[in-house]
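Rule-based calculations on the coordinates, nothing more; no lab input. What you are looking at is a predicted structure, and each value in this text was computed from that prediction instead of being measured. Cβ atoms are built from the backbone, for glycine too; each structure is taken alone.
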Structure I
Amino acid sequence: MTIQNNSIDPVSSSATQAEIQPEPSVRLIRTVNWIGLKTLYLKEVRRFMKVQLQTIWAPAITTLLYLIIFTVALGGVKPSVLGVPFADFIAPGLIIMGMMQNSFANSSFSLLVGKIQGTIVDYLMPPLSNLELLIAMVGAAVTRAIMVGFAVWLAMALWPGVGVTPAHYGAVIWFGLMGSTLLALIGVITSIWAEKFDHAAAIANFVVAPAALLSGTFYSVDKLSPAFQAVSHANPFFYAISGFRYGFIGTADSPVLFGGLLLLGINLVLGIIAYALLRSGWKLRS
């Protein structure tokens, strides 16, 4: 009687399992972590979209109130500034002023609330480079600025007696992006430096708001004295507002090309500073 040996050789069994179940591979990020970059960007966008009544529509209505107050206060008087009606003159400045202020508000909140709530590791631990982290936060802030700007523009377009039809779309896009990026980078640097909400609020109230309001939003700097003209020309907000206004009315009270290149240079410098601060971990890593 023949007895068949049905036992399995343990050596061959291990080899077979090794062939069937290969070792798990490790995902290598060789250039840009596009998935992580997109994920962080969407996280930041969804954060302010969850409360869009507060982050998008409320700033749009507040900015529109400036236009209503000035037009109602003037009554039947219709002054002309830079060859256009006063309402058409201040409308573009109000649009980009709202964009810039909300860009700062968005980027100055992310890292700061992470430090205060102890969730800063959510930004520092993922496999993202410092540049990718910076791009995602700045991109989300600029996205919010664009949404606020479009909401303000739509409200002004429906308001009687105000013309907000762009004359130069390239200038509108360029100076809108440069102005929003400028404040987004300032917001990132502020969120790194700040240790509590009072610090960020101080920058917003004593630096951003005065610089925006005193940069030719409601007036032409040509009407100022030489001393105040020099102060206005030293304010980068002035070039963003003047260039953005040029995109709508076709005239500006500053050299458009110079202003566009100056804003680009300032943004590059601020970007390098923000990147260096993120890389150093200053006030981010204990």
Structure II
Amino acid sequence: MLDQPHSTTQPIFSPPGEPVIRQVNWGGLRTLYVKEVRRFFKVQLQTIWAPAITTLLYLVIFTVALGARAPVPVGATTRPFADFVAPGLIVMGMMTNAFANSSFSLLVGKMQGTIVDYLMPPLSTSELLAGLTLAAVTRAFLVGAALWVAMALWPGVHVMPANILAVLWFGLMGSLLLAFLGVLTSIWADKFDHAAAVTNFVVQPLALLSGTFYSISKLKPAFQAISHLNPIFYVISGFRYGFLGVADSTVELGAVVLLAINVALGVLCYVLLRKGWKIKN
């Protein structure tokens, strides 16, 4: 029998414990991001258009009840009520949908036993967190864009930005804030009731008591001080500044405060995901 020639090509294996992907796994991160975006885009009538219409109804009801031109004090000036409330409604819709998106994926994975689909791929903790939060921010900006178009077409409402950088910055900070909070909720929660409790007892009260429908200058000093402890207040005030050019608080202070809070929440999400708290255990 003739000897078979031996192949000189040997498979190349990395030593055990040595990572093959040494830098950022851009392919995996892009795949996770696209998967998360496609998930909510398949039901866009529910995830984008329905929240936009619901939030628009707030504007319609309040302007009809209170009058579209009722003056509201903002800083040292006054603005029509419709112009005052519209920016707050836009960014509130963005934030609530960012929370809804980021609080869904891991929670459903835990409940259905498909959490391994997030843990097994060669994604680092930071890449997993980035994919989840970027998808939530994408949904938030899509809802915000739909709301802006609807309000721009609504008679008696002026929503042309006065400072586009402020609009983008505070929109991003607000969306990230609720996206990180959603990730924390999905890590902690074991069922949908837990996530609903955070929505009803944390997110909604903070959003509704943040100066969206009123100016804090009308409040007593004690309640003004409490409002300044609400991080969503700085989102609303800064985002409104981007449209009206005036705000209820110092815009620079709000920008720094929100950046610091987002960094802290991002680090907390990273640590909990890396430890696998209530996910791997």
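Quick one: mean count of other Cβ atoms within 10 Å over residues 142-149 came out at 20.8 when computed from one of I, II, so which one is it?
Source structure: II.
Compute distance in nm of label points 7 Å out along Cα→Cβ at positions 86 and 222 for each of I, II and report the one that scores greatest.
Biggest value here belongs to II.
Given that Cα extents along the principal axes in Å, for residues 102-197 alone, derived from a single structure, equals 50, 29, 17, which label among I, II identifies that structure?
II
Upon calculation of P(r) over Cα pairs in 5 Å bins from 0, in percent, for residues 54-93 alone from the atomic coordinates, which of the structures I, II produces 6, 26, 31, 22, 12, 3, 0?
Working through the options, I get structure II.
When Kirkwood radius over Cα pairs in Å is computed for each of I, II, which one produces 21.3?
The read-out comes from structure I.
Comparing mean count of other Cβ atoms within 10 Å over residues 166-173 across structures I, II, which is largest?
II
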